[in-house]
1. If distance in nm of label points 7 Å out along Cα→Cβ at positions 96 and 184 computes to 3.3, which of I, II did it come from?
2. Among I, II, considering only relative contact order in percent (Cα under 8 Å, 6 or more apart), which has the greatest calculated value?
3. Kindly point out which one of I, II the value 22.4 was derived from, the read-out being mean count of other Cβ atoms within 10 Å over residues 288-295.
Structure I
Amino acid sequence: MKRRTLIKGIAATLPSWWLSRALGNNLFGENHLIESIAKGPFDPTWESLQNFKTPDWFRDAKFGMWAHWGPQCQPEAGDWYARNMYEEGSWQYKIHLEKYGHPSKFGFKDVINEWKAENWNPEELVSLYKKAGARYFMALANHHDNFDLYDSKYQQHWNATKIGPGKDLIGGWAKAARNNGLPFGVSVHASHAWRWYEVAQRSDKTGQYAGIPYDGKLTKADGKGKWWDGLDPQDLYAQNHPLSQNSLDNEFNPAQWDWGNGVYPPDKAYIEKFYNRTIDLIDKYNPDVVYFDDDQLPFWPVSDAGLRIAAHLYNKSIKEHGELRAIVNGKKLNEDQRKAMVWDIERGQAHAIQPLPWQTDTCIGGWHYDRGLYQRDGYKTPKMVIQSLVDIVSKNGNLMLNIPVRGDGTIDEKERGVVDEIGRWMQVNGQSIYGTRPWKIFGEGPAQEETLSDQGFNEGKGKPFTDEDIRFAVKGDVLYATAMGWPKDGKLTIKSLANNSQYFPKEIQKVEWLPTGQSLTFERREKGLVVVLPEKTSDELAYANVVKIRYA
């Protein structure tokens with residue numbers, strides 16, 4: 001007892017990142033209470049992480065695809081199902097009642113048990129995405145539902161190898177990605193389960209189940225004789241704590257996402273378990289990308305757990321590759337934080353060329369599979385995806401695109417149609433995307449006149465693209481200009497390349513039609529460079545038309 005008391009006293013005086021290394025390296029004789037941080041040049045501080053430099057493979061890749069797939073896809077009822085099924089009267093609550101029963105008797109833990117992923121073929125899907133032009137692939141490792149989709153050392157029972165599919169899903173995705181020569185990423189969302197799942201502590205206010213608690217406060221003792229006998233639901237739901245302020249409001253307060261504004265503080269055990277789970281994930285599967293669904297890093301600013309994870313990933317990458325290959329994604333980052341990781345804009349775009357590489361993450365439907373969107377033909381079109389990609393690349397960004405996966409592990413035929421058409425465009429125009437860098441300006445045209453917020457969720461809020469909207473990218477001595485439509489007279493006018501252009505004083509030697517390589521007739525005038533496009537054969541793929549401009 002004296003030795004343990006002494007250790008606690010010493011620990012109280014030490015920085016948590018140092019303590020992490022000490023405990024992980026067994027300095028105090030304890031048995032790996034906290035996973036260790038890999039040794040290397042990065043320390044878990046913002047100042048140290050700002051020495052990060054985005055690896056060239058990511059800058060060159062431009063386009064990735066994502067399987068945001070987990071047990072919430074099993075009901076095929078859209079995003080945030082594991083939360084919204086506990087909101088009395090919501091459309092997902094009503095679906096849950098009809099499909100499974102009342103959440104006091106059949107909670108989300110039981111949905112997980114129903115999920116079998118029986119038709120999942122990761123090799124087939126990743127091969128399809130590579131054929132469509134993806135240059136990296138990412139898979140969901142856990143969501144806010146707190147269920148790990150891998151062989152999790154620290155979420156030993158509530159993971160996909162033990163419950164539901166009985167498969168190591170991240171292991172399968174990682175193998176398929178590497179078989180296809182694609183860098184592999186994981187997305188990690190589970191830091192928020194503490195607050196997100198508080199709805200599971202509620203009960204109905206009206207009707208025959210009024211006042212009967214949902215299953216969010218069940219304990220191991222309640223499982224006797226049930227399928228989950230011996231398991232503790234609190235290891236999944238993490239609801240052994242009081243409700244946060246305004247928790248009974250169905251709208252999730254964004255200010256509480258960052259652990260402020262009245263959120264009930266997460267305890268150290270919860271935070272360190274998340275830390276250990278994520279270190280275990282990194283060490284087992286060696287991801288090149290770790291995407292955090294956090295505004296900065298997990299638990300910042302109430303804990304340095306996210307800083308420790310980032311430092312570990314960077315140091316591990318350097319040790320294994322001889323250089324920093326790995327990246328971390330975060331969202332609402334200030335200027336200094338953007339130096340420490342790759343800034344991600346969810347469902348949105350930057351309004352201008354960014355000085356550092358960044359990423360948009362978006363989806364052709366909902367994040368989790370929604371049968372209703374399929375039935376309503378609600379998916380994004382290939383036109384929307386390709387035009388977004390071209391715009392993002394012109395501003396120094398990458399696009400990470402999710403194709404929602406059904407509960408059984410397949411994608412539907414409408415999704416395949418979108419993927420296939422993206423692939424057809426990329427096959428003949430990918431040269432204007434991969435390995436390019438921003439030009440002096442990102443583009444011209446009426447759509448750029450409307451300034452968008454850069455902090456996400458601005459998708460579809462700008463002016464629609466027309467053939468007058470042109471985006472630029474450069475590679476070596478070649479300038480690529482992509483028109484977001486087909487001009488009615490077949491003549492493309494690029495105003496930024498007019499005679500005496502401040503952006504382009506050089507002489508233009510040649511203009512080519514990228515899909516075929518044929519030379520095009522052009523004339524440089526005071527109003528712009530006028531290029532005569534080839535005869536239009538169909539409307540297919542004519543929503544993003546690339547000319548290749550060579551200059552002296």
Structure II
Amino acid sequence: MKLKLLYTCVALAGITGSALAQETVDQAAVAKIREEGLSHSKVMETAFYLTDVAGPRLSGSPGLKRAQDWAVNQLKSWGMANAKLEPWGKFGKGWEVQKNYAAITVPYYHAIIAIPKAWTPSTNGIVKGEVVLVKADTTTDLDKYKGKLAGKIVIFDAQQKLTRSTNPDLSRYTDEQLDKMAAATMQPAGPRRQFDANSPAFAARRRMLAMRTAINKFLLDEKVGLILSQGRGTDGTTFTTNGASYADTAKAVAPELETSGEDYLRILRLVKAGQKVEMEAEIKTEFFNKDLQGYNVVAEIPGTDKKLKEQVIMIGGHLDSWHGATGATDNAAGSAVMMEAMRILKAIGYKPKRTIRIALWSSEEQGLFGSRGYVAQHFGDPRTMELKPEQAKLDAYYNLDNGTGKIRGIYLQGDSAAGPIFKAWLAPFKDLGATTVTVSNTGGTDHQSFDAVGLPGFQFIQDGMDYNTRTHHSNQDTYDRLSEDDLKQAATIVASFVYNTSERAAMIPRKALPTPPPAVTPPPATPRN
């Protein structure tokens with residue numbers, strides 16, 4: 001209770017101070033940061049090592065470990081202190097693809113675009129055979145296939161047409177869109193949604209899950225050779241998912257390939273028309289279960305002010321990715337920018353008043369696990385709002401995880417008292433397109449872990465580019481999709497924000513401490529098959 005009272009006093013003092021004081025910006029320091037960040041950048045070199053060299057970085061995989069080890073060593077080489085891998089808790093099995101080949105051989109040869117679903121097993125060597133269409137709306141429909149699918153390649157009925165891509169161009173915010181974001185106002189919190197286990201929607205979901213589970217078990221018991229499923233996406237882009245759980249206790253599943261829409265529907269049309277389709281495929285995957293722990297990369301520039309060095313400013317982004325490509329825009333881009341911001345501050349010889357800490361999270365893609373584990377260990381429990389002493393010393397957390405687009409501003413996450421501060425800090429970057437401060441919230445990434453325990457956690461506004469239409473979790477998320485100028489701009493602005501946060505007399509003002517959520521029974525998770 002004493003810590004909660006202290007938190008309230010600190011928050012109110014910060015708000016009062018920010019309201020009375022005129023925010024100033026050290027233009028000479030900004031000029032140094034701009035020169036280093038825009039003219040001497042190493043952000044693309046960092047991105048190269050995190051993508052092309054490390055490879056796919058699925059949680060728990062050798063690729064993620066390669067990227068983490070490289071990042072720790074690189075941060076050390078730039079002069080960071082306390083660079084290390086810090087465990088956050090149990091994750092589960094690692095997994096990687098070691099071979100992936102699939103092609104139609106009859107009625108003609110055609111190599112298809114297909115990606116093994118994460119955490120699915122290998123085929124039993126090379127699978128060759130006819131593609132069989134399975135139609136089953138109920139479990140009794142499966143009876144007609146009993147004893148007929150061993151070693152077969154199975155396909156399911158699906159939508160017959162793809163929606164053609166209508167927005168192939170890179171997307172950037174318009175002035176009108178940014179003005180609308182800046183004009184947003186605080187909205188009162190609505191009633192918390194209560195889960196209704198007796199609702200028709202839940203009943204339908206329960207039936208769907210039961211049917212999916214029954215089909216998966218039936219196909220495994222029948223020893224099918226391979227399952228084909230239609231991946232989301234068009235124009236050769238395939239968005240990847242997982243076909244099984246990463247838990248070390250997860251049940252076995254059959255091998256499964258997520259196939260491009262064009263290839264999947266071609267095979268399906270032929271089979272439904274009575275045309276014989278034969279394929280050959282070989283998938284080799286490996287599970288890694290010697291170390292089930294998850295780790296974050298952490299490093300610091302220690303503070304130098306006697307009174308303020310115990311206070312900490314954090315920046316971060318998640319380092320893990322999906323396995324269909326090398327996770328360039330999601331989120332090697334954010335990780336490279338945050339590493340570059342640290343490099344910039346060291347390169348200009350900055351001696352911060354407060355300690356500056358970078359964290360590159362793991363297992364964000366499975367549920368913000370890395371940042372949530374870190375917050376629980378260092379700051380407190382969002383379920384009870386029982387806070388730890390470090391919570392009062394965290395000044396602010398800045399996150400980047402929306403692709404390769406340049407920074408256009410920042411989401412306040414409802415922390416309206418920070419608005420005038422950030423507007424002043426963005427003013428020197430108007431020429432680089434960063435001006436917008438919105439009180440609005442944004443979700444889906446690691447700043448939420450900090451916000452959940454009452455810490456000032458912020459995500460930057462970024463131009464969308466082709467993030468949502470082409471690269472996010474897809475086989476197109478490669479180094480070549482990165483925008484060098486945009487990443488330079490982003491790293492420069494992040495470095496400036498960190499500098500200003502460290503130099504500021506008062507900490508960033510805080511919102512009121514969140515109320516612990518009521519205890520509810522969550523709905524069952526939907527398998528990503």
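Coordinate-derived values only; no laboratory data. In this text, all values refer to a predicted model and were calculated from it rather than measured experimentally. Cβ atoms are built from the backbone, for glycine too; each structure is taken alone.
1. Details: I: 3.3; II: 3.9.
Label of the originating structure: I.
2. Working: I: 16; II: 24.
By relative contact order in percent (Cα under 8 Å, 6 or more apart), the leading structure of I, II is II.
3. On the way: I: 22.4; II: 15.2.
Label of the originating structure: I.
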